[in-house]
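Asks: Quick heads-up: structures coming right below.
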Structure 1
């Protein structure tokens with residue numbers, strides 16, 4: 001597993017990518033997500049919602065013109081346009097909407113205690129441990145505690 005622009009760069013240079021993340025499991029094992037440190041959020045309780053407001057603005061803009069995301073990756077990360085395009089298509093455009101992330105049936109739901117994002121991260125821990133990338137997986141209870149839907153719920157309630 002690798003950061004998607006890195007895999008796309010290798011692919012563009014002619015290296016064989018053995019498998020892409022979505023081939024491990026539906027929706028992939030390492031989903032694109034937005035996160036913040038819990039201590040920071042405790043000190044700045046409105047930051048989580050503000051971050052989601054910015055994410056929604058960006059998602060709306062990119063939905064209207066995907067080239068904005070490609071251009072941003074080229075400029076900010078010094079990727080080639082082809083690699084940036086591949087990253088946008090493989091990762092950014094595959095992310096569920098904020099509303100879908102609150103749907104318990106969605107493969108990347110953030111409100112499912114064992115499925116959704118928690119399940120994906122738990123599976124990633126098992127894969128990383130089985131390949132000896134990490135010595136021990138992060139315990140499921142730690143993952144469950146880390147996936148906190150409160151900010152997304154507050155943001156979605158504010159949009160009604």
Structure 2
């Protein structure tokens with residue numbers, strides 16, 4: 001239950017959704033909890049994690065989302081980049097964005113069915129999404145657009161091949 005509360009507090013802090021009255025034209029997407037046990041190098045449990053995920057297979061193309069394509073890098077491109085950095089003695093860094101999809105704005109009016117852990121009546125209330133969550137078909141594209149725009153505003157330039 002602690003892991004669920006932590007996830008819900010994180011979603012609240014990031015402004016992922018708001019609890020609103022259900023409208024007659026709302027078709028809330030079902031959700032599910034995904035649980036994971038995080039272990040250290042000695043296989044000792046260090047954390048229990050919970051992630052609220054949309055059941056994106058309930059989404060309807062053209063109604064709930066338009067596009068899902070999100071570019072991904074090729075492993076060969078990464079290897080060239082690492083080789084180039086090593087050959088020129090450049091520093092190479094990686095990073096992880098905590099709750100990445102929960103930061104990307106959602107450009108569609110979508111609602112989720114209220115799940116366990118949220119003390120509201122699921123018959124009259126819904127979670128109206130303001131940002132994407134894991135499981136939505138459009139979440140990877142929304143995250144890519146959000147990150148790409150942020151990188152451009154900080155001075156990065158996309159390479160044209």
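Asks: Given a value of 75 for percent of Cα pairs over 13 Å apart, for residues 64-111 alone, calculated from one of 1, 2, which structure does it belong to?
Replies: Checking each candidate, the match is 2.
Asks: Check the numbers for mean count of other Cβ atoms within 10 Å over residues 88-95 across 1, 2 and tell me which is largest.
Replies: 1
Asks: With helix-only ellipticity at 222 nm (-39500 (n - 2.57) for each DSSP H run of 4 or more, over all residues; to 500) derived from the coordinates and found to be -16500, which of 1, 2 does the value describe?
Replies: Source structure for this number: 1.
Asks: Something else about it: Looking at structures 1, 2, which one was P(r) over Cα pairs in 10 Å bins from 0, in percent calculated from, given that it came out as 9, 30, 30, 21, 8, 2, 0?
Replies: 2
Asks: Could you figure out which one of 1, 2 the value 32 for relative contact order in percent (Cα under 8 Å, 6 or more apart) was computed from?
Replies: Source structure for this number: 2.
Asks: Of the structures 1, 2, report the one carrying the highest value of distance in nm of label points 7 Å out along Cα→Cβ at positions 16 and 48.
Replies: If we compare distance in nm of label points 7 Å out along Cα→Cβ at positions 16 and 48 over 1, 2, the biggest value is for 1.
Asks: To test your reading of the models, identify which of 1, 2 gives 3.5 for distance in nm of label points 7 Å out along Cα→Cβ at positions 80 and 96 when calculated.
Replies: 1
Asks: Where does the value 2.3 come from, among 1, 2, when distance in nm of label points 7 Å out along Cα→Cβ at positions 8 and 40 is the thing being computed?
Replies: The value was obtained from structure 1.
Throughout, read-outs are computed from the coordinates displayed, never taken from laboratory work. The structure displayed is predicted, hence computed values, not measured ones. Cβ atoms are built from the backbone, for glycine too; each structure is taken alone.
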